[in-house]
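So, here's a batch of structures to check.
Every number here is computed from the coordinates shown, using simple stated rules; none is lab data. Just so it is clear, the structure is predicted and the values come from calculations on it, not from any experiment. Cβ atoms are built from the backbone, for glycine too; each structure is taken alone.
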Structure 1
Amino acid sequence: MDWTLVGDYLPLYGQAALLTLAVGVAGIAAAALVGLLVAALRYFKTPLASQLAGAYTELSRNTPLVVQLFFLYFGLPKLGVVISATQCAIIGLAFLGGSYMAEALRSGLDAVDRIQPESALSLGLTRWQALRHVVLPQAVAVAAPALTANVVFLIKETSVVSIVALPDLVYVAKDLIGNDYNTVEALALRVAAYLLLLQPISLAAQAWERSLRRGIGV
C-alpha cells in the first residue's frame, strides 16, 4: 500500500463520495414518494389504478437497474428525450426503489386493523385523511425495518450508475486503475468510502426505526 498515492487520491474520492451521496439521497426521496403513491393505490384497490400500480411493481422489480439506466440514457434520446447522467441515475433509483418501498409500505398498511380506518371514516374523515392521520403512521412503524433496509440497498445500488458516465466512487476507482494501475490503493479507498457512507446511514436508520416504534408503542 502506497500511502502517498492514497493521499493523492483522497480528494478525488471525496468528490465522488459527495456525488454518490447526493444521487443516493435524491433517488431515495423520490423512491419513497413513488412507493407511497403506489402503496396507497394498491391499498384502496381501485380496479384500474391498482392494476397499473401492480404492473409497475412487477416491471420495476423484475428488470435490473443496469437495464433501466441503459434505457433512460441511451434509449430515450432515440425518442427525442435527452436527460443528464445525474437525472438518469436519480430517475433509475426512484423507478427501482419505488417498487420496493411500495411493497414494504403495503405490508405495513395490511398489518393495520381495518376497523381503524373504518372508525376514522365514521368520524367524518375522508379516505385520504384516514390514510394519512390514522393508518400511515402505524404502517410506517411496522414497515420500518424493510424501509431502512431499502435505504441501504439503494445507496449500494448507486455503484451501478457509473455505466452512464457519472463520476461516482466506482467510476473514479475504475478510472484510476485503468490509468495508473494502482489497483490496491484504488480499491481500498473505494471500500473505505462505501463503509464511511453506509455505516452512519445504517446507524441513523436503525435509530429512526427504534424511535418511530417507541413513539406509537409498536
Structure 2
Amino acid sequence: MSVIAEFRVPPTDFELGRVLSVEGMSAIELETLVPVGDSTVPLFWVYNSTRGSFVERVQRHPAVTDVSEVDEFEDRTLFTLDWDANQDHVFRGISDHEGQLLSATGTTDAWEFELRFPDHDALSEFTAHCEDAQISLEATSVYNPTRADAGPWYGLTDPQREAITLAVRRGYYDIPRGCTTKQLADDLGISDQAVTERLRRAIVALVTHTLVPSESES
C-alpha cells in the first residue's frame, strides 16, 4: 500500500530552496513540475513578495537559466523556472524512489513537502538518501491513505483544490471569517455562486476519499 509522508526541510539544505529564497512574510507554493526534455521546470506561486527584487535574487543564482512571470494577481505571482536540477538531492531522491510530489510550500524558515511513495520501503530509502546528502529531513506525518482511489489530491479536481486552498489561506474558515466568497470569487475569476459550489464539492471529495470507507472495506 502506498504511504504519504510530510516533511520539513531547511531552505538552505537543498538546491531549489536556495534558488527560491524568500524574505519576510513571503511564501512560495509549488504548483506543478513540468517535464521539458531532460529537465523538470517548476511552476510556482510567490505570495506577498516584491516581484522585481525576487526575480533579481533568483536570476543571480548560478543554477538558474531564466525565471519568467506567467500570471499576476494582487497578492501573488505565478512563475516558471528554468534551472539545472542535477544538484538537487531532494528532487533526485523523489524521482529515484518512485515518489510523487503532492505539495510543496516554502517560507524563510522551512519548506514543507507532502510526498507519496509506493510503500514504506521506498520511503525509507528516500529518507536514507537525504541523510546521506546531509539534508535535515524532519518527518511531521506519515500515514497510509484510507482509499486506494483517492488520487494525488484525495479526489479533488484542480479547480476545487485551488479554491479550497485559497479559502484556507485567506481565512475563510476562521472565526471571524478572514474573507468572503465574493472576495474569493474575484481572485479566482468566477462567480460568487461558483465559489460556493466549488468549495462544497471540494469538502465532499475530501471527506469521501479520507473518512468514508470504500465498499471493499465495509
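One of 1, 2 was used to calculate distance in nm of label points 7 Å out along Cα→Cβ at positions 25 and 121, giving 4.0; which? Structure of origin is 1.
Which structure, out of 1, 2, was helix-only ellipticity at 222 nm (-39500 (n - 2.57) for each DSSP H run of 4 or more, over all residues; to 500) calculated from, if the result is -26500?
Structure of origin is 1.
Can you tell which of 1, 2 yields 29 when relative contact order in percent (Cα under 8 Å, 6 or more apart) is derived from it? The correct label is 1.
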